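A.B. asks: Each structure below appears as structure tokens.
Nothing in this text is a laboratory measurement; each read-out follows from the coordinates by a stated rule. Being a predicted model, the structure only gives us computed values, none of them experimental.
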Structure P
Amino acid sequence: DLRAFNEALLAKQGWRIITEPNSLMASTLKAKYFPHNNFLQAKQCNRPSYSW
């Protein structure tokens, strides 16, 4: 099931952000998507990307 696979990949990325907050990937995503709060408090933006 493609939806379950996509959700698993997103969960894995979320886990990596939480467990490795100082990694390059976590720092980049934080700067772009949730610069003013942490990952667990971030809200969905007004124009989310549906392509990835």
Structure Q
Amino acid sequence: MYVQERACEILGYHRHVPAKEKLWEIAQSGMANGRQAAKGALARIRETGETSK
């Protein structure tokens, strides 16, 4: 497991809304496993309706 992938998983697990911009950047230009994890994290954040901080 790569560091980038794990970091994205943790941010998604905690639904950390302030990290959305960085996750979007990783989803676009990160390593393959990081891109997939960032997309998953963004999906989890969207589930909350962006109300948590």
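A.B. asks: Which structure, out of P, Q, was helix-only ellipticity at 222 nm (-39500 (n - 2.57) for each DSSP H run of 4 or more, over all residues; to 500) calculated from, if the result is -17500?
C.D. replies: Values: P: -17500; Q: -22000.
Traced to structure P.
A.B. asks: A value of 11.8, 35 was derived for Rg and Dmax of the Cα atoms in Å; which structure in P, Q was it taken from?
C.D. replies: Label of the originating structure: P.
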